[in-house]
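Here, each number is a calculation from the coordinates, and none is a lab measurement. Please read these numbers as outputs of a predicted model, since none were measured by experiment. Cβ atoms are built from the backbone, for glycine too; each structure is taken alone.
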Structure I
Amino acid sequence: MKEGWQRFEAAVTREQKLAEEGHLLATTLIKHQAHAIAVSTQNAREMLVAVVAASYANCMLILPPNLAAQTVKWCDAHCDYWFGQNIPAQKEKPSLQATDTEAVECSLQDIPIALMTSGSTGQPKILQFSLNVLCQEVCGFACALDGRSQVLSTVSLQHRYGLTSHVLYPFLFDVPYTPQSAEMPDVLLAPTGQVPVWWISSPTFLQHLVQHPDLPAWKGKVAGIFSAGGKLSDKLRTRLETILELEVSDIYGSSETGIIACRKGQPDFCWLPAIQATVEEEQCQISAVWLENPVTLGDRIRSNQDGSFQVLGRLDSIIKIADKRVDLSYLTQVLMADARVADVHLCLHSKGSHLFAWVALSPKGIDVLREQGRKTLVKQLQAIIAEDQARIAIPRYWHFTDQLPRNGMSKLAKSAIEHAMHTAPEAPEWEVLNETKETAIFQGRVPLDLRYLRGHFDEIGIVAGVIEVKWVCALAQRWLNQTVSAQIIENLKFQKLLRPYDLLTVELSLNKEGNKLIFVCKNALGVCASGRIVLCE
């Protein structure tokens with residue numbers, strides 16, 4: 001365990017200005033008798049100052065994953081002070097900044113660092129590691145990076161992956177880095193002062209990045225991509241490698257274990273040199289110098305003769321339906337291999353006897369839904385599974401979107417899954433483009449799985465004109481703040497077909513007398529619907 005701590009001490013000695021800031025903050029912490037400090041920031045340098053300060057002050061570091069009320073309440077219950085650029089307004093404990101100009105004499109100490117998992121898929125967990133342990137983990141995975149290129153990161157510093165890869169790795173190995181995390185592709189692709197760069201990211205972010213028109217201009221400027229927080233799909237990895245002409249490092253690990261394996265230029269993962277792994281009947285136990293005790297992984301692992309391994313899915317992904325075993329991980333792989341599917345989540349429907357599939361469609365899949373209808377698309381996807389699976393393994397319930405709302409760790413919130421399972425959208429999510437007393441313009445994309453496309457319209461993929469009028473009335477009511485009904489409509493015309501995923505613009509205005517609402521609904525092909533609604537007195 002010596003190497004990690006020795007590198008940390010050497011880095012503090014090397015980075016004199018940062019160490020001085022940390023020492024002064026530590027002095028303030030000591031004078032205020034602080035035993036624990038909650039830190040919330042997306043600036044790696046500020047996080048380093050907090051880490052160094054906590055080490056000098058022998059003070060616990062608490063890192064909240066988000067600023068939800070429950071998380072802030074947990075932090076307030078365990079910290080003495082808050083520090084960082086993203087301190088929540090609803091906190092109860094005071095914030096603290098360095099107020100001293102002369103540092104007291106103190107030495108670096110190994111300190112506990114507490115993290116809370118986001119809890120998006122269930123109850124959040126509280127995990128605690130020592131700074132020494134995290135430094136040792138960095139030494140374990142540093143061999144997967146080149147040790148030279150500037151680090152640009154898109155991941156949260158409040159999670160173990162972001163803390164080790166964006167904060168501690170550059171610090172311990174004297175690698176240049178951009179302090180602020182890039183939360184959007186435009187920020188990541190902005191001009192940088194140094195190339196080549198190494199991107200620290202996640203599958204969720206990379207899925208958005210690969211669609212960005214400026215990405216090809218970075219060919220030759222990116223030394224590598226480090227992706228963790230969920231398995232990178234083969235389709236996404238291939239697209240990135242083709243556009244940028246590099247090999248993506250797909251990282252395997254968890255908040256409990258840290259980074260433990262990597263695959264780069266090969267289909268299967270390889271354990272990092274510091275990992276000792278034992279696999280029996282697809283159950284795997286690992287040991288490492290930074291793990292206090294051996295850890296049994298939550299995934300099914302299949303070892304290869306050359307020492308590499310495949311991740312077959314979660315141990316809990318095999319479920320029983322009507323006394324038959326169904327492997328959700330395998331079904332996911334089958335659907336993901338299809339060109340119509342960009343992402344998918346499978347689970348047992350709340351009714352308990354059939355599967356639910358939440359599918360993010362690729363552009364090809366969107367075309368099929370638009371041109372052939374929802375019913376045809378469902379039958380096509382069911383047929384893929386039926387090729388080698390029992391009938392019970394074929395999802396009965398389907399929900400289609402253009403993307404799944406995964407968080408930075410590639411997980412879906414339980415509440416989002418339940419909402420998708422039980423609720424079909426009834427209207428676009430409207431954006432106000434312009435709003436005055438005389439006119440209003442709204443814009444929104446027609447949902448792929450619009451509730452009104454079920455039944456007859458699931459075969460032809462057309463939004464009925466009566467639904468367009470219903471949306472007009474709802475938007476007019478929102479704009480005019482009065483009840484609007486379509487009892488009398490003058491000069492009503494339906495000209496162009498409105499299809500799922502069309503970008504719809506609705507223009508509203510009043511006649512001179514103010515007793516008639518004039519509306520025009522447009523998609524990319526022209527006017528879909530227009531008319532005048534007589535307003536009730």
Structure II
Amino acid sequence: MSTRSDAAEEVVVIGSGLGGLCAGAMLAQYGKKVLILEAHYEAGGVAHGFTKDGYKFDTGPSFYCGLTDRGSLNPLKMVLDSVGEQVPSVAYDEFQFHFPGETLSIYDNNRRYAQAVRSISPKGAAQLERFTNRMVQMYDALKKIPTIALTANPWAFPKLFLLNGLAFAGLAPFASSLQAPVSKILDEEGVTDAFVRRLIDIECFLLSGLKADGTITAEVAFMVGERDKSIMEYPIGGATAIVDALVRGIEKHGGEVRLRSRVKDINVSRGRVTGVTTADGKVVSAGTVISNATVWDTFSKLLPEGAVPRSYKSRQLATPPVESFMHLHVGFSSSGLDDLIGHHVVSFECEDIAQPGKTCMISIPSVWDPALAPEGQHLAHVYTLESSDGWKRDKGYKEKKKDKAAPLYAALERVIPDLRDRINVDLIGTPLTHETFTRRYKGSYGPAIVAGKGMFPGPGTPVKGLYRVGDSVLPGIGVPAVAASGIICANTLVDYRLTESLMRKLYS
């Protein structure tokens with residue numbers, strides 16, 4: 001990645017998470033001069049990867065839909081298309097949920113999903129079908145207004161509504177439901193079966209870090225619809241391949257991603273952003289700054305005191321965070337594991353699935369891309385929520401790591417019983433690890449904004465020229481949501497005629 005010598009940009013993006021990369025890619029293809037400043041030595045934020053002893057590990061997301069499907073609603077796919085990039089991917093049709101005494105296969109087809117549930121709860125299967133049908137109806141309505149068309153610029157709203165009037169009319173029946181908690185829809189559809197309620201709680205938890213009573217219905221409608229109507233896929237090369245494609249798209253449109261360049265301050269004068277100062281003292285002038293940092297880091301660390309009203313800052317910093325994570329990265333022998341499935345969720349016996357260590361997510365991406373591991377080997381990434389409170393790099397740190405990682409090993413042993421005899425590499429990450437490498441407040445998964453009680457804000461701030469993207473703004477947490485935040489922010493900053501032109505190019 002090259003480094004330009006000038007110190008003046010049209011747009012500076014702080015952080016190369018997927019939200020920042022998507023915003024930068026969109027603005028670069030719109031013709032803006034874009035510089036993305038990343039503190040880490042790898043781009044991607046939570047979606048970056050690393051290599052250890054020949055194993056190429058993901059550090060974050062691994063579940064994707066519609067990366068290669070032209071009809072996909074996935075905003076990440078839309079950004080890649082906008083910059084002329086593709087990510088070769090492998091399609092699959094099944095992943096598994098493991099409960100005490102039960103294993104349930106989840107399929108890329110809602111009818112097959114319900115059939116699998118029927119073997120456990122016939123009554124619950126019928127209720128699940130009612131719920132997923134409602135979600136698909138919402139998805140079909142949302143699909144008529146592609147994310148690539150959205151903007152937060154009120155001056156563009158008349159044109160947006162003019163171009164998509166019928167589509168917005170189609171959304172009207174769902175208007176009161178889109179921002180409602182999923183639990184409300186479950187109640188309305190008469191979903192009373194305890195197993196299915198727990199199942200949907202887990203689905204929501206995997207998406208937002210919150211259960212059904214806190215997760216926004218629109219996010220789940222998108223997930224259920226994409227899984228049913230599009231393709232579940234894993235990118236060849238892992239999440240790093242997606243990051244690399246976005247970086248290529250930025251660079252070929254004249255932008256730059258500059259690594260090892262931590263932003264220390266956002267510079268503000270008379271209520272307007274003037275640029276940023278990096279940790280090594282360099283000042284980069286810019287009329288627009290986009291922060292891909294979290295809400296807490298943006299307003300407590302990057303902005304100078306007094307840059308925003310005190311009451312506004314207090315409200316932002318009062319945003320509750322979702323917990324951080326425990327991570328386990330494992331390299332192990334693949335001998336005799338020819339039929340291994342790549343994605344699993346293990347739910348241990350508990351009253352609350354959101355309790356740390358009780359719900360563990362497992363990704364074994366070498367099932368789809370053997371080149372991620374040495375010959376004859378697999379690799380896995382296992383993770384669960386974990387509070388950042390009480391973690392210190394003191395004398396007891398190693399022992400605490402081992403203790404807190406025990407559920408992760410147990411979860412993977414549920415899938416591979418003789419795991420311990422197969423391990424060649426195992427690495428444990430804690431909330432401190434997560435915070436260090438992702439530079440996120442307390443290593444948090446994102447804001448715990450509860451559906452029905454709060455809403456994610458748009459990209460704007462009280463500081464002129466300062467915008468935000470990522471999981472701290474609308475639409476929220478998750479890969480599709482943060483990609484959408486980048487699109488919305490970019491479209492807000494340009495003449496809407498450019499957006500119209502792009503849509504004609506993509507969909508004509």
Structure III
Amino acid sequence: DLTPSGDGTVTVDIAGGVAQDAAGNGNTAATQFSIVYDQSGPSTSLASSVSGPTNTSPIPVTVSFTEAVTGFTAADLTVSGGTVSNFAGSGSSYSFDLTPLGDGTVTVDIAGGVAQDTAGNGNTAATQFSIASDQTTPGLTISGMPESFLPGETFTVSFNFAESVNGFDLSDVSVSGASKGALEGGPQSFTMSISPDGTANVTVSVAAGAATDAAGNLSAAASATARIDTAAVASKQIAGFLQNRGRNLVQNQPKLTGFLKGGDGGHLNVAVSRGASDFSVYTGNNGPFWFSLQGSSTSYDDRSGDTAFALAVVGGHAHVQPGLLVGGMIQFDHATDDQGGGVRTSGNGWLAGPYAVMQITDQPIYLEGRLLYGESSNKISPFGTFTDSFKTDRLLSVVALEGQYQAERLRYAPRLQLSYVSERQKAYLDGLSNLVPDQTVRQTELSTGIDFEMPLVGDDNRHLLTWGLAGIWSQLDGKGAASSYIDETEGGRARIDLGYLYNGGDGLQASAKMFLDGIGSGGFTTYGISLGMSLTF
């Protein structure tokens with residue numbers, strides 16, 4: 001019996017002369033006996049050119065035996081999480097395609113003894129082939145964007161991927177309506193500061209494919225938008241505009257007591273001061289029909305922009321009895337508030353209603369009153385980018401008591417006036433489809449004062465010294481949206497005026513005036529100097 005010592009070729013040789021026949025002849029050498037001994041089963045291995053995690057499908061897999069085998073088929077593959085196709089091969093090398101059923105781990109096993117080598121030895125079991133399949137796009141969520149914001153506000157946004165990613169950088173983030181800061185963090189969550197330019201909604205977006213996961217899947221797209229609170233900005237701007245226009249409407253109302261006093265002719269006045277100018281045209285009070293036009297313009301010292309206001313009034317009346325006249329008037333006004341940079345509010349409006357003037361007793365004491373209702377059409381550009389239109393309705397009433405007295409050299413004219421103006425802005429949708437709610441601004445003012453006039457030298461009425469004192473009580477309040485932007489105030493202040501008036505003859509006058517307003521208010525004090533010229537006709 002020949003027992004091999006291991007796998008390989010086993011040989012047996014018999015040399016010549018090792019045996020003799022009866023005659024003593026030695027044997028000849030035998031032809032070598034050779035046999036291959038194989039008692040080891042072929043080793044088996046699984047491999048792929050693709051590494052995990054992967055989004056490749058199908059995954060190419062090769063099976064390698066250490067020697068040629070027979071009997072190996074696709075049925076000998078035990079697969080979990082996938083399917084096998086395109087099985088091929090022979091001898092010591094085979095291949096097949098492995099198609100994952102979904103995300104997760106896919107495994108392939110080959111048991112021992114499923115294939116035999118030429119000696120009939122069964123193969124050894126293969127080490128399990130395992131690979132992670134990932135075919136899902138990495139999701140992206142953008143958070144931290146507020147629903148709305150006000151100009152000047154900044155915020156930080158977060159970019160949260162569903163898994164760690166590669167290749168995501170600042171250039172992958174698109175921002176409109178704002179500037180972007182540095183991109184920080186990673187590899188799954190990132191942050192960035194956003195500084196809105198305060199003129200439009202802010203949109204932050206990331207396009208699809210901006211980043212990849214470990215399997216090579218391209219990331220999903222994402223976008224988020226924050227709405228600029230244009231309604232709040234517009235409401236605040238309109239509230240201030242209505243407040244200023246209401247004040248201008250009261251301050252530029254024509255006085256009516258002269259229609260009973262008589263004697264005043266028409267005039268043209270022009271006054272100029274630093275950053276401001278005023279003008280007025282008046283047809284006089286000698287007839288039943290009259291016309292006046294007043295306007296002013298002011299520029300800002302601390303910022304760009306300016307304001308302007310003009311008021312045209314047409315009226316007519318009848319004397320119903322001595323010391324009493326009743327009439328009606330219609331007013332047309334134009335106001336602008338240009339804050340620079342395209343930020344602007346303007347409006348055209350009208351007011352109409354009755355008025356009355358009466359003399360109290362036989363003294364030169366006169367009572368006047370008017371009650372006017374009207375509407376306006378306006379335009380606003382809160383950011384200098386788009387322009388919206390809005391409408392208002394309004395109410396104006398003025399009641400005044402005035403006297404005029406002449407002493408030996410001093411002329412003085414006391415006046416007591418109560419005014420009320422209310423203007424309601426109607427709600428509207430702005431250029432970004434945001435609702436700007438309705439609001440009302442109301443102003444009440446009670447003023448009492450006295451103006452003095454006397455010649456500077458003797459009885460020479462060509463050179464007159466003028467001065468005046470006034471006490472003013474006012475109340476301001478807002479309703480609706482205006483209540484958030486207008487402080488409800490109530491208080492008083494005093495005003496002092498001092499001036500010089502030159503009568504040049506033929507109706508020509510020149511003047512120089514200065515004033516100090518806001519005395520005792522605790523909130524503001526204004527002062528100014530103006531030069532003026534008027535022509536009476």
The value -1500 for helix-only ellipticity at 222 nm (-39500 (n - 2.57) for each DSSP H run of 4 or more, over all residues; to 500) was derived from one model only; which of I, II, III is it? III
Structure responsible for -0.53, -0.58, -0.80, -1.05, with log10 I(q)/I(0) by the Debye sum over Cα atoms at q = 0.10, 0.11, 0.15, 0.19 Å⁻¹, for residues 85-228 alone calculated and labels I, II, III on offer: III
Of the structures labelled I, II, III, which one yields 3, 15, 22, 22, 18, 12, 6, 1, 0 when P(r) over Cα pairs in 10 Å bins from 0, in percent is computed from its coordinates? I
When mean count of other Cβ atoms within 10 Å over residues 29-36 is calculated for structures I, II, III, the one with the largest value is II
